Structure I
Amino acid sequence: MLRHIGTSIRITIVTVVLLGLIYPLAMTGIANVLFPKQANGSLVEVNGKVVGSDIIGQLWTKPQYFWGRPSAAGKGYDPTNTSPTNLAPSAKKLIDATKATIASLRKSDPDAVGPPPMDLVTSSGSGIDPDISPESAYWQAPRVAKARGLTLDAVKAVIAANVQGRELGFLGEPRVNVMQLNLALDGKKP
């Protein structure tokens, strides 16, 4: 019996060292060599200053900027506290929050046509999604154009230029990265 316990302890130590230390360090090193931008958070710099990340949503509240999906992560877009709401579609709390979000969007975007797209109303699974659907961007375009003193066509052209297609031509849905769209409107190149 003691022989089995000793073997179990040795296997545990070897497994922890290999899979808990060596493997993660090796993968981190390889990722830093092959994909340095992605391995370090896909940070976006403007004029040498980090302004955010391409893969983590941010809270945009000013009318001249496009807004992302609502966040369920901590106090909003907290990458250390990512999670969905885990509320059932029939949950009163979710229904009330959805109604409040729709009312807020309607108040902020009175010139928008039709109901707000669902990705502007509901949070993503991670709570920090950096992308919105092209429909959500076009829905917000009247507010952004008005706040910036631009024509609606000019803002729609910037949206169209920032739509990213499906991965490999068939995976996922077309999307717009909110930060890249807002930086493009500001005339700042990351």
Structure II
Amino acid sequence: MHSLFITQVYQSKIKTNLASLIEESAQIEKADGAGREWSKQNYHSSYTSYGSWDQLYRLSSEFEKLQKKIDSHVMKYAKSLDYHLPRGALKMNSMWVNIMRPGAQHTAHIHPHSVISGTYYLQTPPGCSSIKFEDPRLGFFMNAPVVKQSAKKANQRYVSLQPRAGDLILFESWLRHEVPRNETKKPRLSVSFNYGWSAE
């Protein structure tokens, strides 16, 4: 049996000062008027700095420390993917905060113009939304039967991972994913980011 065209998703722990990152996230939301306005129209009672303050690692020493820790994990992940990369070829080019309050969701999407994307989790209330990945071959199955509910993870069409605070998840930017509706009574806080080709 040959396992071909494997999709790898990386998950690990990073030790940071979560309390400081959570506090700074609240301060960012308070200061980011443009981001609050966009979120008001597009992100059900919640907040993201994606379209406004998306360079947090350049604006804050705490987020810069996080970026440096993520760098080493991205290189480890890229090595497992057997990417042929010259030294310094990939660099973080965006980082933003997500404050996902009750009722909010992220619909299915990819991260265009990036190579590796991911999320670091600051606060994950019990029972909060997972991150759900979609089999990238889904549009090509034609007459393939539905897989069993008990199917091995590698054979499932959708896979949900339930992160905890302090978890890092990395994936290739073309991999379609979503975050279902937050059904808890507390916010789910995360920091998302992209790595792309270095211009230097």
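Just so you know, all these numbers are worked out from the coordinates, no wet-lab data involved. What you see is a predicted model, and the numbers here were worked out from it, not measured in a lab. Cβ atoms are built from the backbone, for glycine too; each structure is taken alone.
Laid out as a table, the results:
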{"read-out": "Value 21, calculated as relative contact order in percent (Cα under 8 Å, 6 or more apart), assigned to which of I, II", "value": "I"}
{"read-out": "Computed 0.35 for FRET efficiency 1/(1 + (r/R0)^6) of positions 91 and 163 (r between Cβ atoms, R0 = 30 Å, to 0.05) - originating structure among I, II", "value": "I"}
{"read-out": "Ranking I, II by distance in nm of label points 7 Å out along Cα→Cβ at positions 67 and 107, the structure that comes out highest", "value": "II"}
{"read-out": "FRET efficiency 1/(1 + (r/R0)^6) of positions 123 and 155 (r between Cβ atoms, R0 = 35 Å, to 0.05) - structure with the largest value, from I, II", "value": "I"}
{"read-out": "Test item: helix-only ellipticity at 222 nm (-39500 (n - 2.57) for each DSSP H run of 4 or more, over all residues; to 500) calculated as -14000, pick one of I, II", "value": "I"}
{"read-out": "Computed 1.05 for Cα Rg over 2.2 N^0.38 Å - originating structure among I, II", "value": "II"}
